[in-house]
Structure I
Amino acid sequence: MTTLRHGDRSQAVRSMQKNLKSHGANLRVDGAYGDATENAVRAYQLKVGLVVDGVAGSKTQLSLAGGDCSKLLKNVDLVNAAKRLDVPLASVYAVNEVESVGKGFLDNGKPVILFERHVMYRQLKAPRHDADDPSELQRHADQLAATNPALVNPKPGGYAGGTVEHQRLSSARLIDDTAALESASWGAFQIMGFHWQRLGYASVHDFVAAVSTSESIQFDAFVRFIETDPALYKALKARKWTVFAKLYNGPDYKRNLYDIKLQRAFERHADCDCGQAVAA
């Protein structure tokens, strides 16, 4: 589903405008995504509780078509997060827009994941109990890397994407259930499973069960991730986007312009209350 936004001109925009009119919008159907259409999209998003960004992505189009939106991120989630983090709502909108992969669930209802074979290797050789022998764990991890390099490997890679990532994870769980769940990133914000304890969950299984329920819970895990990283939290509060991007995205942040995208997203949302008063 193609994302529609301000400046677009197409038959898809015309169809969306017709859908908006059927939901009560006073809008001219001309196929041009101008100010009036953006305002109508924002009004519709606010009415149904979706994130109010004026962009007609897959979630807004799904809702307009009468689809099930129960698992989707809600605008009130962002409003509450801004209060919780004590930052402008525009800052929360910016990090949600730039740092999210867009959706937290696959079409089959399973959470979006990415299995990291190099993390699996690391988790397998990490002592978990006082009686663990580090040299034996290292030997075992190396042996598995030799026999199952697609699942256990000192080097990253082997990604398949989509539903196939769940197949990779299922195979890895047969090797070590806990290590496998810890070695995948989960949901729209790609939070690694091994962060479960830092984020306040009782186990990695509890973390996985939680983020498998809704995007709202995935977003809560993302907020916890920020709260429990003092440097990241400080950068967000000061709106030091270069520092935030470097800490969250790693050394590739410059190549992908994450800091610039964050700044531009903040500026775009700075003058919009995004339904803050209504949500409160």
Structure II
Amino acid sequence: MRIWAAIAYEGTAYRGFQRLAPSHEPTIQGVLETALHRLTGAPVRVRGAGRTDAGVHALGQVIAFDSSWRHSLEDLQRALNALLPLDIAVWALGEAPPDFHPRREAQARVYRYLIYNGPWRDPFGRRLAWHVPRPLDVEAMRRAAALWVGRHDFGAFGRPPKGHNTVREVRRTAITADGEWVAFEIEADAFLYHMVRIMAAMLVAIGRGEQPPEVVAAYLGRPEAYPAHAPAPPYGLYFVGARYDRISIPSPPQFLSDSLRVLKDR
């Protein structure tokens, strides 16, 4: 049967999600396939909803694979988590339609970029957020991010897969500030390579007062002007989740939010 699973991972130790070649390891896909091979005794191909880059994290990456597992799905989830390293966790799992494909069928994807806006670096969060010490104008950042909503040519903000165009539809953007933490969240039908990281870097430049919010509209009108900005570091980026018509994925557990809240309140 085909099985879907929702996983979280801290991507620091990995060279991205997708397995490309033995010399490219370790990858999230490679580690998952090795664990499933050990469990089932047969090679297993894992497909993912998003091909996150090296150092990028995930709260709700969606994967799918075929297996002849003969026990309960609860047992499979427990066994898989027992084999996986501590920086990868399977937090939901279920049976999928036999032709389900997590990348091709995704109706929308959600990414979040996390910024630590304290004056001094955070030694505990250095792999989980981009440290930006200068104060940020969050309202200016919100005005800028709102300009991305809609169907536009985002060619200035990222590169497409080979043979694809650069038109995407952004469904929503949100910027939240909680003390010294600032999060940029964006939902779209699909994303270009480095698109969210370039957007995050531009938002920081706007928040610092180095560029006006209207620069977003200017680059939307010039899709050939790639890159609109050098991308932000990968370690602040999180793949939050994907939405589907044929399967229902629960909301990710609040792993990161709860951890940061505990640290902040002490």
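Values quoted throughout were computed directly from the atomic coordinates according to the rules given, and no laboratory measurement underlies them. Everything quoted here is computed from the prediction, not taken from an experiment. Cβ atoms are built from the backbone, for glycine too; each structure is taken alone.
A few remarks follow.
- Parent structure of the calculated result -15500, given that helix-only ellipticity at 222 nm (-39500 (n - 2.57) for each DSSP H run of 4 or more, over all residues; to 500) is the read-out and I, II the choices: I
- Ranking I, II by mean count of other Cβ atoms within 10 Å over residues 183-190, the structure that comes out highest: I
- Winner on relative contact order in percent (Cα under 8 Å, 6 or more apart) once structures I, II are ranked, highest first: II
- With Rg/Rh (Cα atoms, Kirkwood Rh) derived as 1.03, matching label from I, II: I
- Answer label among I, II for the case where Cα extents along the principal axes in Å, for residues 39-126 alone, calculated from the coordinates, equals 54, 31, 20: II
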